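Here, each number is a calculation from the coordinates, and none is a lab measurement. Predicted, not measured: the structure shown is a model, and the values here were computed from it. Cβ atoms are built from the backbone, for glycine too; each structure is taken alone.
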Structure 1
């Protein structure tokens with residue numbers, strides 16, 4: 001029989017990953033708001049993907065971000081309402097998503113905020129630790145990807 005105290009007192013890896021995700025998301029959300037950039041973290045992720053490769057199809061964005069297509073679709077609609085992306089029908093099931101001039105003008109500011117948040121994270125983790133963390137997270141993702 002397991003020692004119940006040890007089992008429940010040991011930090012749960014899933015809970016630690018979720019807490020780290022929450023803290024990193026909160027940090028980016030706060031930093032974007034302080035910079036006067038009115039986008040959410042999911043919107044940032046899509047813009048970042050498009051900054052790297054504009055004109056992707058909605059399904060490609062979902063695949064690259066490992067997000068479900070419905071949530072990506074909702075986020076793209078939000079970005080459209082904000083005037084940051086446009087869409088073009090490719091087929092009855094697929095839209096091509098492109099950046100607008102407004103989103104291109106915001107690119108430097110958005111990426112600067114994201115870079116500051118990343119540097120903040122690096123203050124707590126050594127380069128070797130970051131390499132190990134990336135390796136560990138990649139291993140976890142690969143283990144659970146079907």
Structure 2
């Protein structure tokens with residue numbers, strides 16, 4: 001699994017010109033799932049995300065987690081995170097999992113992340129055309145790949 005985390009002051013997902021989900025201070029997560037992803041990837045990433053100290057403490061140092069600040073999380077499934085661009089000008093998505101594999105994994109990821117966070121994680125709508133709005137705080141943007149743990 002590959003994720004892009006963005007520390008946000010606020011973020012929202014719009015579908016068909018209507019707000020579908022929104023959060024205030026917290027993390028916007030773009031999630032890419034590939035065929036080889038399993039429960040181990042989900043568990044490792046969820047624990048890492050919830051404990052990641054990317055929010056400022058009273059001294060202005062990134063020393064607090066999303067749990068510590070009572071922040072929110074918004075997740076968006078995004079197969080394009082597994083784009084291969086080595087050859088030609090059209091990205092290949094051959095390593096991105098098809099919906100029959102990625103939907104159950106994404107749903108488990110959201111459920112596990114909610115359990116780790118201790119409250120409901122907001123989402124977009126799988127497969128929908130979505131417009132994402134965010135105010136990136138910092139900016140802080142972090143890439144994490146569960147296949148590259150070292």
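Taking 2, 8, 15, 17, 17, 15, 11, 7, 3, 2, 2, 1, 0 as the value of P(r) over Cα pairs in 5 Å bins from 0, in percent derived from one of the structures shown (1, 2), identify that structure. Show your work: numbers first, answer last.
Values: 1: 2, 8, 15, 17, 17, 15, 11, 7, 3, 2, 2, 1, 0; 2: 2, 10, 19, 22, 20, 15, 8, 3, 1, 0.
Only one of 1, 2 returns 2, 8, 15, 17, 17, 15, 11, 7, 3, 2, 2, 1, 0 for P(r) over Cα pairs in 5 Å bins from 0, in percent, namely 1.
Ranked by Rg/Rh (Cα atoms, Kirkwood Rh), for residues 59-114 alone, which of 1, 2 sits at the highest value? Before the final figure, lay out each step's value.
Values: 1: 0.99; 2: 1.16.
Once Rg/Rh (Cα atoms, Kirkwood Rh), for residues 59-114 alone is worked out for each structure, 2 has the highest.
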Report summary line: Note: distance in nm of label points 7 Å out along Cα→Cβ at positions 35 and 107 at 1.4, derived from one of structures 1, 2, originates from structure 1
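If relative contact order in percent (Cα under 8 Å, 6 or more apart) is calculated from each of 1, 2, which structure is the one that comes out at 37? If you can, show how the numbers build up before the last one.
Numbers: 1: 20; 2: 37.
Going through each structure in turn, the value belongs to 2.
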Report task. State the single structure among 1, 2 that was used to calculate helix-only ellipticity at 222 nm (-39500 (n - 2.57) for each DSSP H run of 4 or more, over all residues; to 500), giving -7000. Result -> 2
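Assign the value 3.1, calculated as distance in nm of label points 7 Å out along Cα→Cβ at positions 19 and 43, to the correct structure from 1, 2.
On the way: 1: 3.1; 2: 3.7.
Working through the options, I get structure 1.
Taking 1.9 as the value of distance in nm of label points 7 Å out along Cα→Cβ at positions 11 and 67 derived from one of the structures shown (1, 2), identify that structure.
Source structure: 2.
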